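Structures follow.
Please treat every number below as a calculation from the coordinates, not as lab data. The shown structure was predicted, so the numbers you read here are calculated from the model rather than taken from an experiment. Cβ atoms are built from the backbone, for glycine too; each structure is taken alone.
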Structure I
Amino acid sequence: MAQAAGLKPEKLRKLAPDFTLKDAHGATVHLSDYRGKVVLLDFWATWCTPCQVEIPWFIEFERSLKGRGFAVLGVSMDEDGWDVVRPYIQKRGMNYRVLLGDEGVAKVYGGLDALPTTLILDRDGRIAATHTGLSNKKEFLDEINSLLDSRSAGNAAGSGAGSAGAGAR
């Protein structure tokens, strides 16, 4: 399968900076926990209008693609914290893991000057595509499917390919 147009060539991809954040249930989450999966990493906020457009797409992606070794991770950059984020997750029916970001995460990801900022990570945890602002649903899907279909990642070929999702988040 041909690589989606928005994806960086493998040799130009940089490892996404790891982080440790809490999810809505208080569990500690490391980005590195998701190695072996294609990840849509979305930096967003409850007040962000383009984020509100994209979130239903991400809910759909999580539902339809998670069995193929895919995960959506949302990182809320809301300054008011869980008091505004938890009700928003409930109201929107967000079916993917949401974390609360902080200044440290913003800094290692270049400041996050615009929201949403969405990264598509390959199975090795490298940044394959970056989207700033409202993006195109088809472009996201093309990139994700291209990475899911790729067998170049170390974890994809042979080991565990038939048990995607078994025992994993």
Structure II
Amino acid sequence: MARSLARSGTRVATVLSPCVCNSLRMATRAVTQLYDDTLRPSGLRVTQFSVLAALARMGEASVGELAESLAIDQSTLTRGVALLERRGLTERVPHPDARVKSLRLTARGRAALDRARPRWAKAQQIVLRELGPTGWSDARRRLGRLLHVAIERRAATRRSTPGKP
């Protein structure tokens, strides 16, 4: 777990865990909070913004396609999408395979995304300014590799474990 080294105002210096997963989760939680704080006036959280932005790029997508594009578990995504549907930001659309749930943005969802984009850009700018262009480029490359390895290893484990889909 992280140990607090110093506290001055709202700034807290921490030591990352030697555990890769824990350190990534710590960083992710802090960055998510920064984006959420910046997006708050738009009425969206960064997780919702990401789903709406992905649907805007994809046009229409099944829950499985959307989950894969966001590297998120389908059940977690389904809960988030249900909230977006209740708010009228997404809607289900017919799919040739009736078992498949397809989604798209509504006009209200596109408007919410458009209103939130400048706030998302502000949060993005804050993080990029701290990392610098080279720092983010390097981090993005390394995170991409880590994501690829984790997905491939998980798939291999699931294939070799009886009873797993």
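Match the computed value 2.6 of distance in nm of label points 7 Å out along Cα→Cβ at positions 73 and 137 to one of the structures I, II, and report its label.
Of the structures listed, the value fits I.
Thinking of I, II, which structure, once helix-only ellipticity at 222 nm (-39500 (n - 2.57) for each DSSP H run of 4 or more, over all residues; to 500) is computed, gives back -23000?
Only structure II yields this read-out.
Supply the structure label, taken from I, II, corresponding to Rg and Dmax of the Cα atoms in Å with the calculated value 15.1, 45.
Here the read-out was taken from I.
Looking at structures I, II, which one was relative contact order in percent (Cα under 8 Å, 6 or more apart) calculated from, given that it came out as 18?
Traced to structure II.
Once mean count of other Cβ atoms within 10 Å over residues 49-56 is calculated for every structure in I, II, which label goes with the largest value?
II
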